[in-house]
Structure P
Amino acid sequence: MSMRNILIGLGAGLAAALLFAGLVSGTALAFPLFILSPLPIAIAGLGFGTYSAAAAAALASAMIGLAIGHLAGGLYFILFAAPVAWAAHLVGLSRPVEAAPDGRQWFPLDGVLVRATLVTGAAVVVTGFLLGYDPEALIGQTVTVLKSWLAQSATDGMVPTEAEIEPLVRFNIALMPFTSASLTLGILVLATWLGARIARMSGLLTRTWTPLWTVVLPQSAALIFGIAFVVSLTPGVPGQIAGAFAGAMGFAFALTGFGLLHAMLIGKAARPLLLFLVYAVSFVFLLPLGIMAVVGLADTALQFRARRFTAGRGIS
């Protein structure tokens, strides 16, 4: 442990807190800054070690807690700071193996993704309990707010009734455990991936580099997803808890579905354009993510890339 690395981590934690603070500004950049807030923690962990990431995670959460509220700081630590610091730690884990190309065997990325997925599901569940997640109360509040907003913005006097608004609101609230876990895992993976690329460009990443699209989830992950998805269809708290894990695992399979698309388009001249279009559409609509999750599940079951490509040992 180096004091220099700890100080770098503290600086990264301050940067993360400042990025998160942009969420309360209400500007157009608020949400993008929020999404990038775990990135400094990831850079600290991947470039300067576990203690640096731990210092960054602790300071960022403490600063948010002091500036916004203890609950906000605690939730940031549970949802983002601690998971991204831990993911960076796992990415940097290795042991000496003479037969390995660089003399070291690195912690497999599929293992990192599975663990990050499970931690994300658990973090969302804990967050729900801390916030007192009550779907029925949330539906009523959302319908009231939405009806008031529509009444103010309507120019022709035609305002939807509560009976017309409620089904759509109820559907979206029911999906919250799924969507919250998916978004949280997406932010975690994005921060880790970007942090690795920045650390690599700076010459600080010690891990061997291998494209992220080569990662294939183990078949046990498909079993976990199947169980979680079935249980998520049941009413009440068990279904909500299972929904968080199903949402996180579904997003992980969507990522591997995109990875299969990367593999299938290798050597194609239109590969960059096609990938850009698919990612752009997926950013706007949920349906492509669902399709990619099915593709990822099929890839795991059929082991297509496992037969054609070497399993991922790095990040791209």
Structure Q
Amino acid sequence: MLGIVLFLSLTGCKKSYTIMVKSNNTEWGSVTGSGSYKDGETVTITAVPAEGHSFIRWNDGDATNPRKIVVCGDAEYVAMFSDKAGTIVHNAVIDYDGNSYDAIWIGSQLWMRENLRTTHYADGTEIPADYLNSSLTDPYYYSYSDLYHPLEKLGHYYNWPAAMHGEASSSASPSGVQGVCPSGWHLPSDAEWTTMEQTQTAMDVSDFDWRGDHAGKLAGEGWDASSKVGAPGNESDPNHNASGFSAFPAGFVDNGYGSPTPHYMGQFAHFWSATRDNIYNSAWCRDLYLNEARVNRDLSSMKSGFSVRCVRD
């Protein structure tokens, strides 16, 4: 009888596993949640950034914090913290396709410093690809990396419906529009773009059209040459890419030119915002031109294929 009771007692016990929670830099932030837990138990792990620093994501790409996990084996979770002083955060975000992106702190915002190149939304929904048509309402992305530049440089082009993923226009800061961005990141509003730009110039950039003197500070490599001071094409300028934003001159895609293929590559960079203008049935964007030190705050047709940069929530 004793043997039967002992057997039942042992078989009724759940196996325990060890969960290790660590910080990538203990001066930048601390963590909680390490311990021994039973199989199937739900555990909360938390990352607590130190003053002047920020939590970016866990080592497996998940940006949820605090985060609940269900124990099913031994596991290690590393909280990735960063400094906000213009620091480049390598592999700051991973999209649904497994693409990894570096990011850069500009003021209090953490921006992707690479063009988005995902073919899926964060929920796994596939984004339709189309090389013959464009639309004001149907979401499309366009890819031409095999013909022009490596995907890591060029990224994909998205029309505004694809960039927004059915969400409503937002003028808020932060926008609250995840859109095509990976989990934990969002499509910046027109106001968020303005906030970022204002950190790079003493001039007022609240107006529309070409304004400021900071285009070269936002520009990375790949531009056609220019000798104009402060222009993206002048890579010898000491302030070139001073922000670390690294805008790539991907041009844009629009079938208004005959077919949805890239135009003005090497000369222009165009980026969507999450903000629409209902009067003109257009959306706000930002444009950089190789020979212009100013940045254009403009409205563009929502069927155009532009580059996308995301901002950390």
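Taking distance in nm of label points 7 Å out along Cα→Cβ at positions 36 and 212 as the criterion, the largest value within structures P, Q is that of Q. A value of -2500 was derived for helix-only ellipticity at 222 nm (-39500 (n - 2.57) for each DSSP H run of 4 or more, over all residues; to 500); which structure in P, Q was it taken from? Traced to structure Q. Quick check on the output: 1.09 is Rg/Rh (Cα atoms, Kirkwood Rh), derived from one of P, Q. Which one produced it? It must be structure Q, since only it matches.
Which structure, out of P, Q, was relative contact order in percent (Cα under 8 Å, 6 or more apart) calculated from, if the result is 15? It was calculated from structure Q.
We did not get these values from a lab; they are worked out from the coordinates using the rules stated. Predicted model only: the values in this text are computed from it and were never measured. Cβ atoms are built from the backbone, for glycine too; each structure is taken alone.
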